[in-house]
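Some structures are shown below for you to check.
Quick note: the coordinates plus some simple rules give every number you see, no bench work behind them. On a predicted model such as this, the values are computed, not experimentally measured, just so you know. Cβ atoms are built from the backbone, for glycine too; each structure is taken alone.
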Structure 1
Amino acid sequence: MTIRVLVADDQEIVRTGLRMILDAQPGIEVVGEAADGRAAVRRAGELGPDVCLLDIRMPDLDGIEATRQITALPDPPAVVVITTFDLDEYVHGALRAGARGFLLKDAGPELLTQAVHAAAEGDALIAPKVTARLLAAFSRPDPAAAAQPLDPLTDREEEVLLQVARGRTNAEIAEEMHISLSTVKSHLTSLLAKLGARNRVEVAMWAHETGRVTGE
């Protein structure tokens, strides 16, 4: 199955570069472009892509509001946001708005492709070198304010939770914990349900906000 992607960035040269990279990958097709956030929302509704790749800073409608509106569409596409800065308050807002992850613009073709595949599969990929730092910076630990699950987490779920919060992929978690990939996915599915989270990004934020992550 081909993953259909919408690319939105206010710089034409960036859109062209992203299109060239993605169209060169097997199983990925760029089906449309947008030069601002409002156009991105409109095109997402018209084209029904699987994944929207959005610049976080765009005219008319920024990436945060565009993400919020796109994820509110019927049968919404996954959103991955891109930023030039590795610590950008707008990124946190976009993740809160429903983005499945973010990349830096210097991420490179391989990571970009991985992010698109992850988003299309319902997973999330965040630029590894900034995951823990960004979440720690913008997710203020406040155990009293964070909603607690009605069904307590198991010890294994707590372990997986910490690994997710530190930016580990499912494969890395499986290797670290000496369990199968399917077991990791099962634990993650349970975490999503118990925490009422839409994706692993929100799971990671919850871990930081409840003070579970104290750094590497």
Structure 2
Amino acid sequence: LPSPLEGRREERLGAGRGVRGSSCSHLSWDELRATVQSCTRCDLAKTRTQTVFGTGNQQAVWMVIGEAPGAEEDKQGLPFVGKAGQLLNNMLAAIGMPRETVYIANVLKCRPPNNRDPKPDEAANCRGYLERQIELVNPALILVVGRIAAQNMLQTDAPLARLRGREHLAPVSRTPVVVTYHPAYLLRQPADKRKAWQDLLFAREVAARYVR
């Protein structure tokens, strides 16, 4: 018999298919990766070292979404591999979701010059890629880290303080979304690690409603 998780995931997946207009909505993992690697939709293609597609368990229960690659990510082609990535690994391990058990991706697949914020058109150009990744993983929960990623993911201009501590739904897939601080911010403001821990506990509670 299918698990309750699979049933809920299939419901969300089917609902998302009806409203998706992305040209990459039919692509397999390999096809999607190749499409991202060859993407020239915006000027970031001229300045990147390489694209940063995503990494992790392609059937993960949790999906983690950040803002954009940084210098080290651009160099290695993997998301969250610098000091912020190490902190993210520790955060995930503390909540019982080691890095290898989740899938990690970014709103942007290319590093913005000087790590500036993504421009709206850049995020829009990458959105279909991210939505297809979400569809392929079909997670029970999306953990979004940082204000920029949260605002792009949820299509809102609300501040992070208003987005934390609530269960949201991803616009297309209708996947439950929980928002917390970006690990890079926590490195600068370690006093807020306590709040981030509360967010992780809340995320675990939300995920538990879909995993039995």
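Work out which structure the value 16.1, 51 belongs to, where Rg and Dmax of the Cα atoms in Å was derived from one of 1, 2.
Source structure: 2.
Assign the value 1.00, calculated as FRET efficiency 1/(1 + (r/R0)^6) of positions 122 and 186 (r between Cβ atoms, R0 = 30 Å, to 0.05), to the correct structure from 1, 2.
Details: 1: 1.00; 2: 0.75.
The correct label is 1.
So relative contact order in percent (Cα under 8 Å, 6 or more apart), computed for just one structure, reads 25; which one of 1, 2 is that? Each step should come with its number before you reach the end.
Numbers: 1: 15; 2: 25.
The read-out comes from structure 2.
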Among 1, 2, structure where FRET efficiency 1/(1 + (r/R0)^6) of positions 74 and 154 (r between Cβ atoms, R0 = 30 Å, to 0.05) as derived comes to 0.70: 2
